[in-house]
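Just below sit the structures, each encoded as structure tokens.
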Structure P
Amino acid sequence: MQNAFISGLLIGLIAPLLGVFIVVRRLSLIADALSHVSLAGIAASLYVGKQFAIFAGISPIYFGMLFSVSGSLIIEKLRTVYKHYQELAIPIIMSGGIGVSVIFISLADGFNT
């Protein structure tokens with residue numbers, strides 16, 4: 001119980017500082033965008049696992065993490081390319097991630113029949 005209290009206290013002190021930094025840099029929707037991209041990674045792992053037997057034992061979490069990290073790097077690259085429209089990088093990646101996840105889910109579902 002003491003460790004939980006100390007953890008809650010530390011999170012209560014660190015989270016507002018991090019939140020201000022995220023809002024000032026206009027990255028408040030990055031968690032939503034990366035969740036859509038990680039869904040695409042999980043769907044891709046399901047498709048690859050069904051397509052290739054070698055990848056059948058790999059956990060979908062690894063593909064989700066890989067896609068999430070690559071999505072965040074792409075967001076930062078787009079933010080540096082478009083200096084005046086930096087906030088547009090997040091919706092581009094968010095909609096792209098959900099589109100790719102729909103494609104991979106439909107491809108993985110096609111292998112069931």
Structure Q
Amino acid sequence: MNIENAKSQMRKGMLEFCVLLLLKRRPSYASDIIQQLKQAELLVVEGTLYPLLTRLKNDGLLQYQWQESNQGPPRKYYALSPEGEKFLEGLDLAWAELSGTINYLKNNHPNLLEAK
């Protein structure tokens with residue numbers, strides 16, 4: 001198994017959670033979301049982000065509004081919908097459970113990480 005492939009799959013699984021976390025802080029447009037993810041060392045391209053934003057909007061988790069920009073055409077700012085807030089709470093609980101499990105296994109079963 002290729003470690004880069006595994007890392008890629010893990011990032012894909014976390015991208016939705018990360019985007020929702022960012023939008024909980026403040027409404028943002030796509031380029032701003034990409035920049036914030038890049039600062040967090042999660043590299044995402046527009047071709048990955050736009051379909052995700054569309055799916056989240058279609059699922060009722062996001063809403064958006066157009067805002068004028070001093071630097072060009074109006075921008076579409078995404079924000080969490082009330083349903084998105086609830087969904088994010090569920091993801092946060094799921095993350096706490098998963099990270100608790102991983103930390104438990106790493107800390108209480110150190111032989112799991114040793115090479116055989």
Structure R
Amino acid sequence: MAQFYNEDILAYCLAKPGAWQDEPWEGDIVAKVGAKVFAFLGNGESIGLKLGRTREEADELVAVYPEDVAPSSYIGRFGWNRVNIGGKVPLDELHELIDASYEAILSKLPKAKRPPA
């Protein structure tokens with residue numbers, strides 16, 4: 001079931017303006033805008049998203065869904081969380097989280113590197 005969600009989630013990510021798929025590590029798919037990752041899709045069971053400017057902000061979602069959201073390995077201290085796909089986080093909320101991660105990364109790109117809206 002995770003693969004079905006992953007395909008839908010990947011399609012949702014890639015529908016964002018300027019988004020494109022990359023595989024920087026064999027078997028690990030990411031969605032980027034410009035040269036920056038906004039979604040780590042990995043193995044299809046979870047998605048890594050930028051969900052806060054700080055770890056404290058990102059922990060707000062962990063508190064709501066402790067079984068399905070956790071700090072991302074290595075980059076969690078920068079506000080990245082791993083969200084289980086197909087868990088307790090509803091699909092519409094997962095879409096909102098993807099939107100937030102995309103916007104957070106897009107806002108860091110120089111204006112000349114941002115895609116047209």
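Bear in mind these aren't lab numbers, they're just calculated from the coordinates by the rules spelled out. Note that this is a predicted model, so its numbers are computed, not measured. Cβ atoms are built from the backbone, for glycine too; each structure is taken alone.
The table that follows gives values for the structure above.
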{"read-out": "Value 0.9, calculated as distance in nm of label points 7 Å out along Cα→Cβ at positions 17 and 33, assigned to which of P, Q, R", "value": "R"}
{"read-out": "Structure responsible for 1.34, with Cα Rg over 2.2 N^0.38 Å calculated and labels P, Q, R on offer", "value": "P"}
{"read-out": "Of the structures P, Q, R, the one that -11000 was derived from, the read-out being helix-only ellipticity at 222 nm (-39500 (n - 2.57) for each DSSP H run of 4 or more, over all residues; to 500)", "value": "R"}
